[in-house]
Structure P
Amino acid sequence: MVYMHNIVKIKDIDLKAVRRLILVDTRQASRIGNFASIVHQPDLELHIYDHHPPMPDDLSGSVEVTQITGATVTILTKILRDKKIPITPEEATIMALGLYEDTGSFTFISTTEDDYLAAAYLLSKGANLNMVSDIIVREMTPEQVSLLNDMIEGITHRIVNGIDVAVASVSCDSYVGDFSLLIHKLRDIHNLNVIFALASMENRVYMIARSRLPEVDVGKIAMAFGGGGHPSAASATIRGQTLIQVEEKLFSLLNQFINPERLARDLVSAPALHVEPTVTLKEAHDLLTRYNVNVVVVLESDKLLGIISRQVIEKAIHHKLEGVPVREYMTINVDTVSPDATLSEIQEKIIANKQRLLPVVDNGRVVGVITRTDLLNILVSEPAGIPEFTVDTNGWKTNVRERRVGKFLRDRLPNEIIDLLIAVGNVADSLGYNAYAVGGFVRDIFLYQKNLDTDVVIEGDGIAFAKAFAASLGG
């Protein structure tokens, strides 16, 4: 597939003789080089085809076709389809290349439904996906590998308004192509939500920025450097400044342009629907039904005692226990957050600990609650905020639920046994060992049966532990 076009260099064009200028994939004078000098000529006909969000310095044309999509090719494809202009399989392949490139093979969050429809149309016109994949999937050159390694080693992190921003700066003696390809690899390696990459090459500083968070509009930040782009992907080419100067300006702009992360006070539902501990399970069930909720907090004089769910209440009522007070069945091991808790803290407590309702407590008083539904609605609208769970050494995702058992044990064991377990734990900690209560003793705790025959297993040198434990008791 070879196309011979009469392409000339800008320096060979008599700009004064230009009567029609067609801008594709931009509408900013700062991004069209020498052509910016003629855009305001009264006899110039300016046509604009662009998919980027509007910017304050956008040009206006006699013909403007703009739409926020993942690629300008999507706009052009729609025009061809609507006007029933035929295209060859080779032309469809070229357009598909642009579509796949600009949408990151349909993985960028700027990708829209119209981009998929455009791809379907191009495929119906004979676009060759084998050729697309051969060109889009590029192997890195030795120079790119070296540059990526420098970026990995030099990456730094800054917390700006509660958001982790990664910045990677490098210098090269010569120009290295496909800089944006390296940014995507760096982002994927470290699973970064926000990344700014700066490269000093051939007396210029190139900036590539990517964001997965709605709070960080990298397009606006790039525009401050004379560039532009989408909220999720942007770039700029900076002349006349050193790499250090660009870094300093970037750091000063981050606080200005990054919106603060949403806190618990922004998400809380208030006031909190609650019951008192003396209320019967039947009365609590009626309250849940009346307000169509599944969990309610238990308060006494505005102090949080626990939470109780519809599921627990209905099980108790099934066993004819509707007259029992709520305090007998409420969950007392409840995580809480302050009004200043970040979204990541809220996620950890609700998702990792499988807690249906999270009380928001300020100065010991419950000011409201955040439910799993509240959090789910946020994560659906902002999928980048979905937490990454830990991965074990075998590669399987794990999410271990933790439960505080201090009060649980104190309610079931005499003080002397509690003191003994604490002493065992303290000595084990001092030696770097783990100590476990095992056997029927543990079983009987959960069965509410009395059993003072305490068995302990030490993960470490048992003899060394026994000597240290005896010494701690004065033996």
Structure Q
Amino acid sequence: MGHNAEVEYAITSINGGGLDEATGTFAIDSHSGVVTTRLQLDRERTQVYTVVITATDQALPTNQRKSSSVTVVVRIQDDNDNYPQFSERTYSVTVPEDTAWSQSPIIATVKATDADEGHNAAIRYAIIGGNTQGQFSIDSQSGEVSLMKPLDYENTRSFRINIRAQDGGSPGKSNTTLLLVNVKDINDNTPRFYTSLFQEAVSENVPVGYSIVRVQAYDADEGQNAELTYSVSGRDWEGGSTNDLPITVDNQTGWIHTTRLLDRETHAKFQFQVLATDGGMPAKTATASVVITVQDVNDNDPVFSPKQYEAVVAEDDPPGTPVTSVTATDTDENPRLHYEITGGNVRGRFTLTTQNGRGLITIAQPLDYKQEKRFILTVRATDSGGRFDTATVYVNVSDANNFSPVFDNAPYTASVFEDAPVGSTVLIVAATDGDVGQNAQITYLLTSSIGENTDFVINAQTGAVTTTKALDRETQSGYLLTVTARDNGNPPLSDSTDVEI
């Protein structure tokens, strides 16, 4: 009774700790024995508390007081007060663009933990952003991210995938992380030229090293896979192998330039292939055609062949008569040669006209054999650029058969004794011809105007008329002969006269 029956309660130990700890987390009403919390509990720090409570009477003196203790086990129930935590704030993974996607390969795994327990710690994963084309999926329980569609570095080089981890609490708590998917370029694109045919014209007199045209290609890959080098392919060009080609391509820039002097007259056009090769392993290539047309420069003189010509004209050929034609060639393109006489054209006897690439010499003024028997003409062929060559034309004038023979003392009369021996010369006729040469060479012919004459003969060269047999005046007392003088012209001219014997 009394003080001996009054009981006061006190916490004397928590989890084996001293009084300070015992009074730290929990409190007890000393009279009622009601235990209350003094601090915020955290199951994730301490899940179970062992609390020792002592009941003591209030007997006096105090050393007479009696007490008893009891152990109270306090188990802390979980509350969903923790958010899932990812192991990385940002995940990063590199995936080759040629990864086989049909089997949904796992490309990354994200991991989150929750300090709670039970449902509050059960985490489910989901993609909540960045997966606009549905290339990826995530296993809601394991966090494994799989590839669902093909990747193409040239279309999308990286993806920023937002992933959420949500626990099973009610209400649930969640957290997010970022998965960076970097697409690795694979040499899956072939180089492409901007055009399949590059054409350019260049003058033949450009210096060695002259840049003609630039061939360019592109590659949709990146880095080394897109680094292109250029070369002339091993295919033959028109006229020889690539080793003989006076043109090359810069392997880095694609500029095509000359390695030797060009000559249109040797090769007017070059057709070859260029090759673009990327830096991938293995490399991919593309080809394009190149056509280089060499433009002509007037770098060649006209050339006469032959350098000397011979011609013969008759002095009676009328003006306009062709004498001869001269021809020069020029290996340049479209030379448009002009021909002219530059020397030896005495009295302007000839003219030279250009016809169909040739020079035609014709008679311009009447010729006179007695004034000029030979002309030595100098002719020139000049191209449109002023380059020229000369040739010599020897024109020989032949005498025309202008004159007929003329007997000097026609008609002729002669006498002969009837006893003159056979072969006696009765007379000599003579004719002259105003021409010269063969045209003045005279041949004599003898005919009788009365019947057949067999009694006389005439020497064709001297004109001497002689007897061929014994004469008999009593049988025939006279003769009337016809003598003809004929020159050697073409056609021949002649004169005739009578000879009375």
If distance in nm of label points 7 Å out along Cα→Cβ at positions 299 and 315 is computed and equals 2.7, the structure in P, Q: P
Structures P, Q, by mean projected area of the Cα convex hull in nm²: label with the highest value: Q
Structure (P, Q) behind the derived value -10500 of helix-only ellipticity at 222 nm (-39500 (n - 2.57) for each DSSP H run of 4 or more, over all residues; to 500): P
Per mean count of other Cβ atoms within 10 Å over residues 211-218, the highest-valued of structures P, Q: P
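Readers should treat all values here as calculations from the given coordinates under stated rules, not as data from a laboratory. Everything quoted here is computed from the prediction, not taken from an experiment. Cβ atoms are built from the backbone, for glycine too; each structure is taken alone.
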